[in-house]
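> Given below, in the form of structure tokens, are the structures.
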Structure 1
Amino acid sequence: MATTGRYQAGTTLLLVGTKRGLFLLTSSDRRHWELAPTAPTVGHIFFAALDQRRDPPRLFAADNGDFFGSFLRYSDDFGQTWHEPERGIQFAEGSGQKLKNIWTLVPGRASEPETVYAGVDPANLWMSGDGGVTWALNEGLAHHPTRARWEPGAGGLCLHTIVPDPSNAARMWVGISAVGCLRTDDGGASWTFANKNTRSDFLPERYPEFGQCLHRMIQHPTQPDVLYQQNHCGIYKSVNGGEDWLDIQANLPSDFGFPIALDPHHPETLYTVVENQARNNVTDQFTVYRTQNAGERWEALTEGLPGGPGVRLGVLRHGMCTDGHDPCGVYVGTNTGQLFASDNRGDSWRLVADFLPTIYSVSAVVLA
């Protein structure tokens, strides 16, 4: 069998970003897992991504510190050693903006193998065209005509979601809290809002042009105009690239939650976790919800998940993901340091890691 650096091809790799570093979990069968920390970093790993378009694969981490600042780091040996860009993500003097946190890192399309995107607070999009060595600001979004009226959510004015359209190199969506969804159709030169029919129950105007607190957004793998989002006020589907949105909350017990993921082989199957306003499970049972008909109805998945009067678990916006296997694996990390995994599309779960720091993100990769 071929190998990818230190791991065999076909290995399932989980990148787990936490309050105290990045952890890697690996498995050859998705039932037995090995956990190892990477080389120390300075802060909170909000997100990590592995770019397999490169040989060897390049690992990126958003490393945010309480005292020493925020840094984008990359590694070509699965986190044993880290490097910083030659020209990193820093705003120009006199811009009036200062980097607070790096929220997400997304490798570009297959057609642009050296491109990587980053989303930050204050809400801006950055791009590298050389594999993360140098970075440049997207000026179209930075100078959006409404920018002075953008307001932060509870976690800041964060650009946390980037969706490059694989079918159209000029089109991309970003999600910003608490601004909503924006789309570009001209490669980032200009951006339009894509929030129609998504609610802002916390604002005087319930359906504004912008001001929605979008929490997470994903794209259908074969129907590029189909998008799904988990919002502060509901869960939604668009069938026309974000021109408008349909409420698919259906029978979910809460309209508040952060993560959303889908089964890449059966993309009408979605997963989410909804919470109460205290940011934890709605009842005493921690529950993952699944729909197998694109949101017409949701089912509660609880087999192997904890319940009881002391169970108070929360899942952050990047704390849930799926892998590329069929049947797909589903992974959920909590803000109290538990990592749950399912190898059967969510039918049953097992605890695969505990006593981790607060989990900010979980990303799954099947190594090529």
Structure 2
Amino acid sequence: MLDASSVLEVLRPVEDPELRKSLVELNMIRNVKIDNGAVSFTLVLTTPACPLREFIVEDCQKAVKQLPGVEEVVVDVTAETPQQKSLPDRTGITGVKNILAISSGKGGVGKSTVAVNVAVALANTGAKVGLIDADIYGPNAPSMLGLENAKVTVRKTQQGDVLEPAFNHGVKLVSMGFLIDPDQPVVWRGPMLNGVIRQFLYQVEWGELDYLIVDMPPGTGDAQLTLTQAVPMAGAVIVTTPQNVALLDSRRGLKMFQQMGVPVLGIVENMSYFIPPDLPDRQYDLFGSGGGEKTSKELEIPLLGCIPLEISLRQGGDQGLPIVVAQPESESAKALTAIAQQIAAKVSIAALSGN
């Protein structure tokens, strides 16, 4: 007999490829309906950015079509991003499910480019995304998101001042760049830096977010300590280039997060090779090659991806049009989108497994 229970039973062997558990047992199959041979149900993924979405849908359809009397299978796909586990000594942010740091051991490796494009790539999938530009001394995210002329408003509440973030390309943003003049230097010691980062965490009207990405300043200083000690973090991503100097610094940054109890989701190798616009089939290893892969193997940390250096990638950042929006079919945009999907998948696996 064709009914909801028989549909669930035939779907029970179908597993989430990353979690390696039954979709039915994970409560990812819901709202089963049957109407004259047409079977429909909702597939609830653990992230809108699931890289294996099409494969899971196909496996579900194949399984249900085995049942006698089934003429059509309609799968409505949605997502519920799991909440990262809380920690007793760190205060979460109301409405924010997962907080991620994009960091680097040294400056100039394209960390902000990665952070901005990963945020936009996640937003493009339907995820609710926020971005904190925590590089207080050199805030670049407003320009990269096309928000250099944006103004953030401050509301007075009984709990104190609350910032309303700027918004573009599907991403909510707060940055020191909104609070100072363009040419004004920030000459602060540690305690003031600590205060403004906490303000960006707790005194911003973030609303409901699946991911809050923090674009960290380079190094292992006050900003990193403030963030890792204040909030429970879903993980950190380390950005480097293939250059030996950058790799050495990235290892220090990676070890810092591990010492603070923050899981390192992986390494991103930026500027892996240069693709000339007039010779798109050629690659030039301007900063060496294979460094990210070697480091990931030595430290047993996943290599999330390698991003080529393209002129359009730099142009997008200068024009306030992230490459994943401006030229989504470019090699760098494809790499950044795949990296965003991997990050989202790893966050979901960690949250559902309790790690």
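> Quick check on the output: 12 is relative contact order in percent (Cα under 8 Å, 6 or more apart), derived from one of 1, 2. Which one produced it?
Among 1, 2, the structure yielding 12 for relative contact order in percent (Cα under 8 Å, 6 or more apart) is 1.
> Between structures 1, 2, where is distance in nm of label points 7 Å out along Cα→Cβ at positions 233 and 257 highest?
With respect to distance in nm of label points 7 Å out along Cα→Cβ at positions 233 and 257, the highest-scoring structure among 1, 2 is 1.
> Something else now. Work out which structure the value 1.9 belongs to, where distance in nm of label points 7 Å out along Cα→Cβ at positions 65 and 121 was derived from one of 1, 2.
Numbers: 1: 1.9; 2: 3.1.
It traces back to 1.
> Still on this structure, I have one more. By the measure distance in nm of label points 7 Å out along Cα→Cβ at positions 73 and 225, tell me the structure among 1, 2 with the highest figure.
2
> Out of 1, 2, which structure matches 0 when helix-only ellipticity at 222 nm (-39500 (n - 2.57) for each DSSP H run of 4 or more, over all residues; to 500) is calculated?
Value 0 for helix-only ellipticity at 222 nm (-39500 (n - 2.57) for each DSSP H run of 4 or more, over all residues; to 500) corresponds to 1 out of 1, 2.
> Next question, about the same structure. Assign the value 0.92, calculated as Cα Rg over 2.2 N^0.38 Å, to the correct structure from 1, 2.
Answer by label: 1.
> For which of the structures 1, 2 does the calculation of mean count of other Cβ atoms within 10 Å over residues 97-104 return 20.5?
Matching structure: 1.
Where a number appears in this text, it was derived from the coordinates with a stated rule and is not lab data. Being a predicted model, the structure only gives us computed values, none of them experimental. Cβ atoms are built from the backbone, for glycine too; each structure is taken alone.
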